[in-house]
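So, here come the structures, one by one.
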Structure I
Amino acid sequence: MKLRRLAVLSAAFATLAATTVAASAITVGFSQIGSESGWRAAETTVTRQEAEKRGIDLKFADAQQKQENQIKAIRSFIAQGIDAILVAPVVATGWDAVLEEAKDADIPVILLDRTVDSDKSLYLTAVTSDLVHEGKVAGEWLAKDVGTNPCNVVELQGTTGSSPAIDRKKGFEEGIAGHDNIKITRSQTGDFTRTKGKEVMESFLRAEDGGKNICAVYAHNDDMAVGAIQAIKEAGLKPGTDIKVVSIDAVPDIFLAMEAGEANATVELTPNMAGPAFDALKAYLDSGTEPPKWIQTESKLYTQSDDPKAVYEAKKDLGY
């Protein structure tokens, strides 16, 4: 049955390659976390663009940051008998049952930009950056920038329990390891949002003598960093100067902050996870050969020396 299904889907992809008709023989469900950040919005936009380029009928479900909504959406996709499922998991645990259901239905599942703590046989592949590496690059940049000067860091973590929050924290700690002059003095979740990032940064500033005891803020994403920048300014300090700002994602707004001298560094997370995912799916449906369990995307460090205005102009129309 599975081989027959693969043959049918392979033929459908071949038809898509040979025709320009709008109707699609391939239907893919996409369970997105939500729109908690500019990067997340860009990922959604790019995923839709990549599906349209390939003639794929994309069924979109917004989970509004709730795992129960994602599980419900995946079960709905399974009930509809769609051909494949993309999921950006809101947290890393609690997926075994629904992934088993998809596997039993012979529907391949591809993880986008986040991983899960489930047996790898339950999904086709995961398309992500190296989240630990991202955090490590941020930490290494800070260590190099401050040299031997004492530096107390406050950390804005992502959503508690999510793989980016876990791994970006781990990587940053690896990046500053061996630099005893750098210490993380406070760490709290900002849920990847600007509003929460600002709120938590305000509490950090109050707790640290109005910010006088803070050398730098490390945010697990740019949106929290932008919120933190606003809080720093409202406290009468200069972000990027009085308090260094380093974060991850490389969304357009952080480059405007860099241009203004209010942010110092960001590590890029490409929003195009869907392109490699659809390519892997096509190869699987064409041949039945499974792709690697992890497809790594490229990351890049940007600082104020990288012409942030030009980078902003290149990114601003990507859906952020």
Structure II
Amino acid sequence: MSAAVVPGQAAPEKLSGVALYSRFALAGAICCSVTHGGLTPVDVVKTRIQLDPATYNRGMISAFRQVVSNEGAGALLTGVGPTFAGYFLQGAFKFGGYEFFKQQSISLIGLENASNYRTGVYLASSAAAEFFADIALCPLEATRIRLVSEPTYANGLVGGFSKMLKQEGVGAFYAGFGPILFKQVPYTMAKFVVYEKVAEAVFRKYPKKDMSDGMQTTVNLGAGLIAGFAAAIVSQPADTMLSKINKTKGLPGESTTSRLIKIAKELGLRGSYGGIGARLFMVGTLTAGQFAIYGDIKKALGATGGVEISK
């Protein structure tokens, strides 16, 4: 609900430019790092199911028990450092970039056209934002997967990052850049467009200006949950391939493309959806949390200068 303006007092100044988009970026960084970091145990289990389906073949709950039984409860936090750091950077680029590119679209084609063709604006803006976000995320995601797949590889983010850099070079961090794009770009496009459409439908029936802050947060949670399920299904095959390609080094002279083709043939369609149960739970939960936290932090930071194109 909008804050009331006291008679004789100027309305709060709307932010723009760097002041506005830096707040969008900070809100995005916080919402992504907190949710992904908090769900690290689920991500560990999901990755284990993808990488070793012969061992972890009895569902998510059983896989949790297997990991704890075999390696101790601490194993569930493997990779929490690179997860938090990677998604802090990625969230800043993703959410800040989405708002930025949406504004650029409005500047390019005009507010009326942007509103009339808003689905295309949502898709193009989210895809562009995610491309730059993945450049920041990829090295830390490669480190996380190596730590999860090889628990004795290194102690934490700094050790794992340094070891990969020293032994395999910068290229190792971007071996999974293709899969991460194939995973994250469709994922983010589905995530934002489904969220926008669901929220738009709700706010058309129950105007946002008439809602309390708590109800707006509830709408963000619900729309985010639906968006998360859609995004998880769309991006699951690439997520599995990303886990596989970052598990080990390639053979000498083997290109990333040939490795991806070989992995895809080995997996098949059914294999590419290994761990989908854990990922639906994880992505649905974290996406709902992200949009709720993002909306609340934007309000707290006074980041209210963005242009709405929904009808």
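Each value in this text was obtained by applying a stated rule to the coordinates, not by laboratory testing. The model shown is predicted, which means the values in this text are computed figures rather than measured ones.
Consider the structures I, II: one of them gives 27 for relative contact order in percent (Cα under 8 Å, 6 or more apart) as calculated from the coordinates. Say which. Answer for the origin of the read-out: II. When volume of the Cα convex hull per residue in Å³ is computed for each of I, II, the one that comes out at 123 is I. When volume of the Cα convex hull per residue in Å³, for residues 104-143 alone is computed across structures I, II, the figure 52 traces back to II. When helix-only ellipticity at 222 nm (-39500 (n - 2.57) for each DSSP H run of 4 or more, over all residues; to 500) is computed across structures I, II, the figure -14000 traces back to I.
Given a computed value of 1.22 for Cα Rg over 2.2 N^0.38 Å, for residues 88-231 alone, which structure among I, II does it belong to? This value belongs to structure I.
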